[in-house]
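Next up: the structures, one after another.
Values in this text are rule-based calculations from the coordinates and carry no lab data. Since we're looking at a predicted model, the values are computed, not measured. Cβ atoms are built from the backbone, for glycine too; each structure is taken alone.
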Structure 1
Amino acid sequence: MRILEKKIAGHVLVLIATVLIGGFLSAALVRLAPGYDTDERELDPHLNAQSLQALRDSRRQDNILLFYFHYMSQAAHGDLGKSLALGQPVRTLLRDRVPLTVRLIAIGLSLAWALTLTFALSAAWLRLSIYDTATTVLSGTFLCMPAAVLALLSVLWNVPASLAIALIVFPGIYRYTRNLLLKAYSQPHILAARAKGLSEARILFWHVIPIVAPQLFAVAGVSVSMAIGATIPVEALCGLAGIGQLAWQAAMARDLPLLVNITVLVTLVTLLANSSADVIGSVIRGQEA
């Protein structure tokens, strides 16, 4: 139990440090990027000198260290700043858009894992080279297709955007899951269980899953970050008002306050998913020991 507590404490420290460093690096990269101080709205011939100066002043920031220190002090009190491009509080933008993105990721991951386990388990049970080759070609085809293409196809064919996220995540987790199951099914005690006439369901739930569960939880943690990355092109191209579309808009507008907050949010969610998967895997391994 003490070892588990130390592992959790270590993950918490790594999470805090990574979030702080990731937020600062995102702010530095955006602030130092060429063209940050420019704004396309300055090309509007209808703007007078005062309006142009106001636009330039809104882009002018203090030293990056002072900006980040000011941002962290405000965030500690629940103030995430105001979007430069959209003119709304960042907290309000995130609150309104998070539910849609969470729903898309949840459905997309569920579909991706349903496809993965269906193909991987059937490949491990059947052990047919033709079937294994067919599933490998299928996953490889989706792996070679850019996320933007899958997003556009979902719009053209009028299918749910969550399906596009599932097809983006599926090839990244299928091969690893398939190899884990094939290795587990080749274990001597599982071959002996089959020889004794145990049902496939009993072999799966009592002998295979305990072997592969820790590694599958690790893959599940990685799949969360893959799904988050997939939401950006999917939401942007499908016109869905979620965090992915907001990140795209913030990047195009070089919206420093919004980009920093989205980076911190994505980093936090990714680390929480990976850390949770690692802790759960450690608990399972401890119970097996």
Structure 2
Amino acid sequence: MAYFSVTLNDDENKFLKQLSAGLAGMNDGKYFLVNRRAVDNKNYIYTIECADGYIPTRDSYLSAKDVLSEVLSKHILDVYERKLLKTMINRCYYYFNKDEKEIIYNNAISLEEEYNKELSNYKINELVKNLNELFCETQEINLKGFLFFRNKNYLKGLREIADRAVDEYLMEREYNDFIRLLKYFVDLQTPKIDTINIIVKDETYRLLDGDLKELDSKFIESSIQESLEADMSEDDILISFLLTMVPVKINIHLSERAVNKEIIDTIINVFGDRVKICYGCALCNNIKSITKSN
């Protein structure tokens, strides 16, 4: 006699082993058996049955139900959550092409892993609760039906992850388009200076020319007068100045001290081979020694 049965749309050996191990750890667990049979080439039914002649007590029956609910909940997070994310992305964001959907899916996986560090126990408890409620109504469930019709909050959380993954992709695409435009602009301009040395200090920058002479702040501001605004950050001023001067060479010193790592990436992406990251020179060593002495 099958006391519980679950239909999965995959031949899941891992699920079978985890369920068998969970039941084996129960009192009288040796009398509970897990069987699997194929319905077709996509669907498999897993049943919990008892050995011939064994009649489960109420406590052992409830324990078996709890084990099944917990193992199935963990299996949903480990295996089905990513399948659900892919299905959501394909259905809800059908207007993206195949490559774009793959990028969005990878973004979603990263977010899912981040969320699960904080929410995995909450998700499992929510799924276990819903499964136990369903098993009180029926001993036979189809996992696909359970996920789509009994877990609105869980699916809503996955949709939020998918939405954020799309937002990340659109922002990245917009950033890449912007970088391409800036690169095109740089390639069209005539350099106004040969070399600029950028010395990073947390959120500020010192700019030196090729002879290591410091560039005056008034000179920098006058160079970007047309684009200068009162609320411009140090990062904005730096990028605007580089775009105005279009140097032949840009040497970045002490880049590891940058608070905003993205500004370094932006300079590299826009100016390409013109940029050299310095990993140690006389100038860097001198600044480090002065910093230590202070």
Structure 3
Amino acid sequence: MSHVSVLLEPALEFLAIRPDGIYVDATFGAGGHTRAMLERISGTGRVIALDSDPTAVERARALDSSHLIFASANFRRLADVLDDLGVAQVDGVLFDLGVSSMQFDEAYRGFSLSKDGPLDMRMNPHAGKSAYEVLATASERELADIFFEYGEERSARRIARSIVERRSIGALPTTTTDFAKLVAGAVHRPGHRERIHPATRVFQALRIAVNDELDALRDGLDSAVGRLRGAGRVVAISFHSLEDRIVKRKFREDSRLNVLTKKPVTPDEGECEENPRARSAKMRAAERKAG
């Protein structure tokens, strides 16, 4: 499945792009949002795009725009990137969180429980511990905490116990599908049909832990708000409740911001039919107060 940018038009409307402004796409991904932003930029306007995934570099080059600056970096380093570029303030920042369709569809990345691949899950496969390394080294308590806190998985302790038991006999799964089977076996309830695959929440939790996604989001939002000029805007599209909670709290509690979305904007029925992965998307926007 090719990647389709979620909530593209509403995001651009909230960003209120000026042709000569400076905007940041903090999550370049397949480049859909960046491309649309560039179409609205001219003259001295610029779009600064960030992505820690090494495969994003070529996609950025393919856009072939003199108004685009690409940085191979996680958005938690947003302030550092802007400092390196000599950019003090920006007019808008967009966060499109989570994993792209491309990353899910590439089995070797290890994000999908339905595609057989190595247990990796790193946004940047050259940095940090892989999912397998986390499973191989974390204590039973640490694993249970990861699954419960990041996946809201009720069977977190039972799953962690099963992992440690398999690990102790040298039989820890090394692939996504084998790990999904282990989790499914640990939580199986005879006669009960799951609405989603029983390993879905565990995969989400492990991915969040591997990439330190929630702390990175907090850092990225702080940097974004700190670099907005007066009337500059920050827009965030999230795909699960943990992300949305962080965005909602930041926008409401930061005294420098005016919230533009009383309720999160969600995809309409047409967009959900065209792109089923959009169903869980929620978008929030805020504006930097003048002065």
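Suppose you compute distance in nm of label points 7 Å out along Cα→Cβ at positions 154 and 178 for every structure in 1, 2, 3: which one lands on 2.3? Walk me through the numbers before you get to the answer.
Working: 1: 2.3; 2: 3.9; 3: 3.1.
Of the structures listed, the value fits 1.
If mean projected area of the Cα convex hull in nm² comes out at 24.0 when worked out from the coordinates, which of 1, 2, 3 was used? Don't skip to the answer; put the middle values down first.
Details: 1: 19.8; 2: 24.0; 3: 15.9.
It must be structure 2, since only it matches.
Can you say which of 1, 2, 3 returns 27 when relative contact order in percent (Cα under 8 Å, 6 or more apart) is computed? Could the numbers behind the result be given before it?
Values: 1: 27; 2: 14; 3: 19.
Considering all the candidates, the number was obtained from 1.
Check the numbers for Kirkwood radius over Cα pairs in Å, for residues 10-73 alone across 1, 2, 3 and tell me which is largest. Before the final figure, lay out the partial values.
Values: 1: 14.0; 2: 12.2; 3: 11.6.
Structure 1 gives the largest value of Kirkwood radius over Cα pairs in Å, for residues 10-73 alone among 1, 2, 3.
If helix-only ellipticity at 222 nm (-39500 (n - 2.57) for each DSSP H run of 4 or more, over all residues; to 500) is computed to be -27000, which of 1, 2, 3 is the source?
Values: 1: -27000; 2: -19000; 3: -12500.
It must be structure 1, since only it matches.
Which of 1, 2, 3 yields 58, 31, 22 for Cα extents along the principal axes in Å, for residues 138-249 alone, as computed? Don't skip to the end; give the middle numbers.
Working: 1: 58, 25, 21; 2: 81, 30, 25; 3: 58, 31, 22.
Of the options listed, only 3 reproduces it.
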